[in-house]
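Structures are listed in the sections that come next.
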Structure 1
Amino acid sequence: MQTILGANGQIGRELAVSLKQNYTSDIRLVSRRPQKVNDTDVLFQADLLDPQQTLDAVQGSEIVYLTAGLPMDTKLWVEQWPTLMRNVIAACETHGAKLVYFDNTYMYPQTDTPQLENAPFAPNGIKGQVRAQITSMLLDAMKQGSVEAVICRAPEFYGPGKTQSITNSTIIDALITGKSAKVFLRDDVKRSLIYTPDASRAMALIGNTPDTHGQTWHLPCDDNRLNYRQFIELAAEVFQVQPKYRVLKRWQLWLAGKVSKTVRDAAELLPRYETENVFVSDKFKARFPEFKVTTFKEGLQVIWNDRQQQQPINFK
């Protein structure tokens with residue numbers, strides 16, 4: 001049995017597809033309101049903030065994937081993430097399950113220094129501090145030998161379906177509906193973005209490759225990094241729209257934060273939008289040279305096809 005905790009998000013759903021296609025039909029999907037992805041999926045309703053429900057959700061699992069997410073709400077992160085991680089580690093330890101943790105880069109320095117797996121934790125704000133805290137909790141458990149685990153880390157992502165990211169919400173969704181995209185601070189610095197199906201495929205591969213465990217892995221991105229101006233021009237070409245966008249300055253984002261809690265809670269991430277963001281996944285590519293990374297053009301084309309199938313857009 002392979003179990004996905006937090007299975008309703010885009011990463012969890014795509015992970016279920018990849019596991020079924022390549023590894024196993026014995027998949028358990030866990031969330032507060034789980035929904036089937038494959039017809040053979042087993043649904044398990046649980047609140048990961050409850051230790052007993054988490055224990056029950058993990059029981060019988062060989063491999064457990066933690067892909068859960070929380071809204072961009074600082075208070076929730078502080079209150080809930082440490083409890084959730086503590087419960088998951090304890091459940092995997094109790095049942096002898098291997099843990100595959102989907103992590104992000106919030107705890108990394110927001111500078112132009114290339115990011116490798118050994119990058120120091122130097123969070124810029126509270127959410128980054130929380131991510132550093134819970135990742136350190138898992139690293140300590142791994143070091144002590146109480147749980148066998150592997151960390152899969154990804155930069156900001158973009159993708160099809162219900163992918164939620166700044167790039168999707170401010171650029172892709174806007175362009176597809178014929179509106180002007182919004183870019184934070186600068187349009188001329190390179191961005192590292194990961195395509196969500198690639199992240200899920202890579203995580204399934206790592207989870208089912210025993211010699212990868214006990215380590216941290218950067219999931220694979222297109223090394224042909226684009227700045228947002230180039231990304232918007234490419235997206236507009238694929239979506240058959242004009243490459244309209246505007247760059248939001250700090251004072252504009254500060255004003256927006258006065259009325260939007262989401263913008264206010266995302267403020268600590270702004271430094272990474274005014275400098276080069278170079279996320280290096282060479283370790284993964286050397287270990288898995290046969291893994292095909294989706295190019296930006298290929299990924300954007302899938303998003304465009306996906307949206308057209310959902311609902312044709314009328315630009316008149």
Structure 2
Amino acid sequence: MGNDSLEKLLGIVCSVFDAYSTVLFLPEENTSEYYLRARFSLGDDIREGMTLAPGQGLVGWIIRNGDPLLINNFDRTRSKLGYYASDEESKIKAFMGCPIQDKGGALCVDSCRTYNFSDKDQKILQLFAMLASDIHNGDSQVRRDLVEHRFYRSLQLIQLLRKQFPRWDTFLQNFLRIVAEASGFSHCFLAACDDRGESYFIEGACGDMGAVTGKDRFPIKSGLVGWVFGNGQSICSGDGETKAAPQSLLGKNSGGPVFHSALCMPLGIHRRTRGVLVLAHREPRDISPEVKRFVEMSTDHLALFLENLFLKSRIQQP
């Protein structure tokens with residue numbers, strides 16, 4: 001939605017200034033680079049998915065200095081745009097750009113005619129830059145609202161599971177499926193500690209675990225899961241916080257899938273870590289604070305369910 005709105009806006013900008021191309025660069029999350037968020041051009045040679053660093057080309061100059069730029073007699077030997085994929089840049093004779101003041105980035109236009117832009121045009125372009133920022137911020141808020149709604153709805157479904165599936169195995173399978181789908185991970189499984197606390201095993205899983213079955217036992221200190229058992233703390237792998245080698249979740253030579261991203265949450269029951277809820281993905285991915293919070297709340301719910309089962313079994317004992 002937001003990208004369509006931005007590209008429509010850039011089409012209007014291109015028409016207003018009788019420009020050849022219009023490009024919008026915005027910050028890339030978790031990096032120091034800026035990416036091509038939207039574009040409109042009378043040609044077909046704008047580079048798709050490109051990124052640039054502050055100071056790189058004329059657009060990078062605007063981003064680094066936070067100042068507008070107007071060039072009405074473009075000299076390719078001294079300056080470079082950089083967002084064209086071929087020799088299309090040789091047609092450009094004029095360039096104008098303004099910074100996105102509130103968050104960084106730049107809105108730029110170019111023309112195949114010299115002296116096509118004026119100081120007045122630059123002030124108008126700044127207004128368009130503010131509008132582009134508002135559209136992008138609104139789209140970001142919409143995405144955040146949708147994510148929050150998905151997590152809230154998933155927590156509601158988890159709350160209903162105890163009544164729908166009183167049996168532990170069916171409850172767990174549905175719980176793992178809901179958590180995996182809501183958080184966007186390909187795998188979700190529960191590692192449970194044995195009675196002696198010497199090893200752990202896979203109690204249930206959503207996603208193909210390869211050669212690993214519920215009968216396999218792993219040393220209690222094995223892999224990232226073993227680290228969580230031993231320390232009682234969550235661990236996040238694949239988003240820059242922890243650089244773990246692939247297949248280190250269950251330890252070396254576990255026979256399980258190769259994971260490049262994982263979130264492991266300890267499951268505390270009566271002040272002891274009796275389980276670890278694991279969400280994993282085969283590809284590296286960013287794990288947002290919202291996802292971490294959702295998984296934490298889901299883990300708390302699962303721990304409460306297990307405590308209730310434990311107390312119920314103790315009451316029923318003669």
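Since every read-out is calculated from the coordinates, none of them should be taken as a lab result. None of the values given here were measured: they were computed from a predicted structure. Cβ atoms are built from the backbone, for glycine too; each structure is taken alone.
Taking relative contact order in percent (Cα under 8 Å, 6 or more apart) as the criterion, which structure among 1, 2 has the greatest value? Mind showing how you got there, number by number?
Working: 1: 18; 2: 11.
Checked 1, 2; max of relative contact order in percent (Cα under 8 Å, 6 or more apart) sits with 1.
Can you say which of 1, 2 returns 13.4 when mean count of other Cβ atoms within 10 Å over residues 252-259 is computed? Provide the component values of the computation, followed by the final result.
Values: 1: 13.4; 2: 15.9.
Only one of 1, 2 returns 13.4 for mean count of other Cβ atoms within 10 Å over residues 252-259, namely 1.
Taking distance in nm of label points 7 Å out along Cα→Cβ at positions 52 and 108 as the quantity of interest, name the structure among 1, 2 where it is greatest.
1
Suppose you compute Rg/Rh (Cα atoms, Kirkwood Rh), for residues 92-131 alone for every structure in 1, 2: which one lands on 1.00? Mind showing how you got there, number by number?
Working: 1: 1.13; 2: 1.00.
So the calculation was done on 2.
For distance in nm of label points 7 Å out along Cα→Cβ at positions 84 and 116, the calculated result is 3.1, so let me know which of 1, 2 that is. Intermediate results must be reported in sequence, preceding the final value.
Details: 1: 3.1; 2: 1.0.
Value 3.1 for distance in nm of label points 7 Å out along Cα→Cβ at positions 84 and 116 corresponds to 1 out of 1, 2.
Comparing Rg/Rh (Cα atoms, Kirkwood Rh) across 1, 2, which is largest? Spell out each step's value before the answer.
Values: 1: 0.95; 2: 1.16.
Largest one: structure 2.
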